[in-house]
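S.K.: These are the structures in question, set out in turn.
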Structure 1
Amino acid sequence: MTSKDKIKYSALRTPLIIMGIFWIIGIVLWQTTNGIFYVFNFGYIGTTIFIGSGLHSALPKKKKEWGRRFTQLLIGGYILVFVGLVYFENMQIEGFFFYLLAGFIAGSVLHYLIAKIVGPFIFNRAWCGWCCWTAMILDFLPYYRNKKGRLPTKWGNLRYIHFALSLALVLTLWFGFDYRVQSGSATELYWLIGGNALYYITAIPLAFILKDNRAFCKYLCPITAVLKVTSHFAMLKIAGDIDKCNDCGACNKICPMDIRITDYIKNGQRVLSTECIICELCINVCSRAALKLNWGFDYGKQELLNKK
């Protein structure tokens, strides 16, 4: 085996681990609930991640991004269209709240528990970078990031307000108006279509106004209120080799979430920011191969970000 082959195999270890975890989840749920659909669902997601990561690894540097886009479209599209629009499952965060109150172990509940509550302990915010059906559209817009950096911290607090308003809406309808979730009904479809339409109507203009594809993720997305908590402890993070890094700043300039990656490297740390979405753009742009995905255990509250 040549050194080139070893490098390719090494790059596929993490996707193999992720695929294995998803297949195990699907098989366990099948055996415990007698629902064969779980094998297809989680097997499809895990295998798609593996194939997309394989493309990401095999393609030349300038085209690696298409491996991630491939994964985004196939997973984000599958969850939104197949699970949501075909099966009438409310995959919005309000649907998750409603199903919890009703005691339904619906697809939405499993999705949020695995991808957005428990998952980040293992995969970090890879959901945001590789699977999100909102971001799969936003990432086709012309702005990787605003070159001047992100808005001050107070604007990011709008995400928590959005989360609180979504929860308040659900609680008000449930306890104040006796609204009850109707699993598999057209009502769930209306919630899904209405919620996604609101996201896109807000996110796309915001991206053009702020010249930042991920502005919605940084300032308004309610899901990050959960993701940012558990991703503090994520096993999967970006790691840097301080001996290889020449502090050129290329990784900082391309990071869509405005993370000061070189500062973490100089501190001898992995990228501890809960804004990291594991998109691997920083890894791809580094001319000295100083960055890589890395498994480990650490915790840090440092949010080293480029701000205006």
Structure 2
Amino acid sequence: MDNPLAEAATESRDEALVAQARSGDREALEQLLTHHQPWVLNIAMRMLWRRADAEDATQEILIKIVKGLSGFRGESAFRTWLYRIAVNHILDLQRQGWTVSAPLRSFADRDRILASTPDLDLPDPRTVPVPLEILVEEAKIGCTTGVLLCFDGRQRLVFILGEILGATDDAGAEIVGVMPANFRQILSRARRDLYKYLNGSCSLVNPGSACKCARKTGGFLQKGLLDPEKLQFTSDCRRRVREVVSARADELWQAYEAFGANVYRDHPFYECSDPAAMLRKVLATLSPDLLT
């Protein structure tokens, strides 16, 4: 799958599809939305944590893109225009008193939540509908994704774009609305703060940490934070835990950062539960003269 956040080669294809879509070509419009839909969803998943919220936001964003396409004047790259709509929409959202542009909690609050979650044995495998390995993986991904909510919206967004989804400095800076040097500074600060926290609190990064995914899985089940009937993060495919290595880092600090980064790179690339249905709903909002 082409990465529109990292590859400039996709821009010319987008421009051709935009021109066709604006002339009324619905197939070109569908190709355009299909190309960017999964990337918008993956930003939303990590910004919002809940899959249902992320899919709702993705559909709303695609509708905004369709309705705004006739007004796109090419003053910026189409990619920049599209993802600015996406990130601005997400940052403006509110969920249960939480404004997404603000941190949901602090790292210290996060530690208190984990400390209050008991360490329990895994359940009898006969009592749950999925393999225990999947439950532990669901707990791991849900927990580490939740750590991102300790960042404010912009820092979280920069980390998601630059570290997880592979956006170039230029592309990320354009989307966030900062200079490339500022994008790199924000990303560097986010890496430092996050991996410092993980090294002190997470056994995925520091094996000596007391917080073990397998031991917390039972506690998450008990507290209703993990539902084996409705997996959010591992429903698309089974992901195995990879050995964390640093193949390129020669210096200790580079190796340390890469070690922590792999926690997030091991997360799945999400797909909408029913992408075709979402696109049909988006396209149904299109009036005959909207693109002309």
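Just so you know, all these numbers are worked out from the coordinates, no wet-lab data involved. No experiment lies behind these values; they were computed from the predicted model shown. Cβ atoms are built from the backbone, for glycine too; each structure is taken alone.
S.K.: Among the shown structures 1, 2, from which was the value 19.2 of mean count of other Cβ atoms within 10 Å over residues 72-79 calculated?
M.R.: Source structure: 1.
S.K.: So if we calculate relative contact order in percent (Cα under 8 Å, 6 or more apart) for every structure here (1, 2), which label has the highest result? Provide the component values of the computation, followed by the final result.
M.R.: Details: 1: 19; 2: 25.
When relative contact order in percent (Cα under 8 Å, 6 or more apart) is calculated for 1, 2, structure 2 comes out on top.
S.K.: From which structure (1, 2) was P(r) over Cα pairs in 20 Å bins from 0, in percent calculated, if the value obtained is 32, 55, 12, 0?
M.R.: Structure 2 accounts for this read-out.
S.K.: I would also like to ask the following. Figure out for me which of the structures 1, 2 the number 0.90 belongs to, where FRET efficiency 1/(1 + (r/R0)^6) of positions 64 and 216 (r between Cβ atoms, R0 = 35 Å, to 0.05) was derived from the coordinates.
M.R.: 1
S.K.: On to the next question. Can you say which of 1, 2 returns 22.9 when mean count of other Cβ atoms within 10 Å over residues 120-127 is computed?
M.R.: Values: 1: 22.9; 2: 10.6.
Label of the originating structure: 1.
S.K.: For helix-only ellipticity at 222 nm (-39500 (n - 2.57) for each DSSP H run of 4 or more, over all residues; to 500), the calculated result is -18500, so let me know which of 1, 2 that is. Show your work: numbers first, answer last.
M.R.: On the way: 1: -16000; 2: -18500.
Label of the originating structure: 2.
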